[in-house]
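There are structures below to look over.
Here, each number is a calculation from the coordinates, and none is a lab measurement. Predicted model, so just to flag it, every value in this text is computed and none were measured. Cβ atoms are built from the backbone, for glycine too; each structure is taken alone.
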Structure I
Amino acid sequence: MEQQNTPQIMSVKDWVITILLTAIPLVGIILLFVWAFGNDGNKIRQNWAKGNLIAVAIFLALYLLILIFFFGFFATAAATGGNYY
């Protein structure tokens, strides 16, 4: 009989450590890439890291779009001296 490949269950302590490590600005992003595309064998953390990277990419794209919009708005206002009429 074949042994099934069951994912390793992470304890509450493991999740707390994982979340605290990802809260460190540069280390967190690096660890997300390591966990998402590495070969540590924990599929639950791997899928969680991939989901977080997708969410970060979406929020970064939205942030850049809003930043470009407001930069264009204020650049236009500065160029026209604030006169819109």
Structure II
Amino acid sequence: MKTEVIQIEKAKYLDGHKVQLYFSDSKKRIIDFKKFLLKAKNPMTTQFLNLKKFKQFKVVYGDLLWGDYEMCFPIFDLYEGKI
């Protein structure tokens, strides 16, 4: 049995703190990061409440990240919509 490694292939900014993710198995999911960011205490994370900074995410090696890994999430959590 072959196990497929799930990756994020593309991420598209929608509005507010919402991003649509496109996974390697063709699944799509919209994640709203607003509640997570509002609960965060670490300034390395809360800086992304600023929409200009938030919109600067990128997909690197199948991971969604901001800055120099200042904010990133396990792919499986994003795949399941749990952050």
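On Kirkwood radius over Cα pairs in Å, which of the structures labelled I, II is highest?
Numbers: I: 16.2; II: 13.1.
Result for Kirkwood radius over Cα pairs in Å over I, II: largest is I.
Given that mean count of other Cβ atoms within 10 Å over residues 8-15, derived from a single structure, equals 13.4, which label among I, II identifies that structure? Each step should come with its number before you reach the end.
Working: I: 10.4; II: 13.4.
Source structure for this number: II.
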From the coordinates of one of I, II, helix-only ellipticity at 222 nm (-39500 (n - 2.57) for each DSSP H run of 4 or more, over all residues; to 500) came out at -25000; that one is structure I
Could you figure out which one of I, II the value 26 for relative contact order in percent (Cα under 8 Å, 6 or more apart) was computed from?
II
